[in-house]
Structure 1
Amino acid sequence: MATRCSGLEPTSLTLEITETALVRDADSTAEQLRKLKALGMRISIDDFGTGYSSLAYLRQFPVDVLKIDRTFVTGLSDSADSRALAHTLIQLGKTLGLQTLAEGIEERAQLEVLRQNL
C-alpha cells in the first residue's frame, strides 16, 4: 500500500469519530468511512454510549473499536447501574467482534471492575 503525503501508512491510523457525529448524515458518513476503511484505516467510535444513536447504526458503519465514555467509568466502584452499563457495553463489543476501550480509568477499583467483565 502506498504511503501518503504524511509518510504514514493508512494501516497505522485510527480515525476516532464521536457517536453523535456519526449519525448527523449517516448515509454519507458510512460511505466516507467505508472508503477510509478500504485504504486500511481503523475506525473508532469515541464517547460510545452518550449519543442518541440507535444500536442498528453499529451494523451500518465499518467500526473496529468502541471507546466507552468516561461517564460510565467514573461511577464503577460505587454504582451498580454504572457496572451494569459498562458490562453491557463490553459484552456488546465482544459480541460484535470489536475492540473495546474504556476512557478515564483513574482508580484501581475501576480497572478491576472492567477486567472482571472481559
Structure 2
Amino acid sequence: MEKLTHQEQELMLLIFQHGKGFIKDFIELMTEPRPPYTTVASIIKNLERKGFLTSTRYGNTYEYCPTMDESEYKAKFMSGVVQNYFENSYKGMVSFFVENQKITAEELQEIINLIDKK
C-alpha cells in the first residue's frame, strides 16, 4: 500500500466517514479554514492515482468512492507501521508503548483479556 501524506490521510478519513461524494461535499466536511477547491481536487486525484478512490463521471463532475472500508485501511496502515518501525514485531510495538509510558498496566491487561477471548 502506497504511503499517504498527512493531507491525504486527513481527507481519506473524512471520506470514510462520509462515504462517496463530490469534492464540494468533502470540502464542507473540513474544518475552517478550508483549503481551496483546487487543493482538495489535487489531493483527491492523488488518492485516486494511489488506488484509494475510484470515480464516476456525471457530466463534467466526478463522484468519488473509497476502494476499501476504513477498517481495511487501518489494518493495512498498522501492518505497514509494524513492519517499517518495529521489524514486523507486534510485541516490539507494544514494548515501545510500555517503555514510553503510553500504555498502562490496566490497558495492557485489557489487551491480554481480548487475546484470551479469541
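Comparing Rg/Rh (Cα atoms, Kirkwood Rh), for residues 57-104 alone across 1, 2, which structure shows the greatest value?
Sorting by Rg/Rh (Cα atoms, Kirkwood Rh), for residues 57-104 alone in descending order puts 2 first.
Figure out for me which of the structures 1, 2 the number 8.2 belongs to, where mean projected area of the Cα convex hull in nm² was derived from the coordinates.
1
Computing helix-only ellipticity at 222 nm (-39500 (n - 2.57) for each DSSP H run of 4 or more, over all residues; to 500) gives -13000 for which of 1, 2?
Source structure: 1.
Out of 1, 2, choose the structure whose coordinates give distance in nm of label points 7 Å out along Cα→Cβ at positions 9 and 73 equal to 2.9 when calculated.
Answer for the origin of the read-out: 1.
Any read-out appearing in this document is the output of simple, stated calculations on the displayed coordinates, not a laboratory observation. Note that the coordinates shown come from a computational prediction; the quantities given were computed from them, not determined experimentally. Cβ atoms are built from the backbone, for glycine too; each structure is taken alone.
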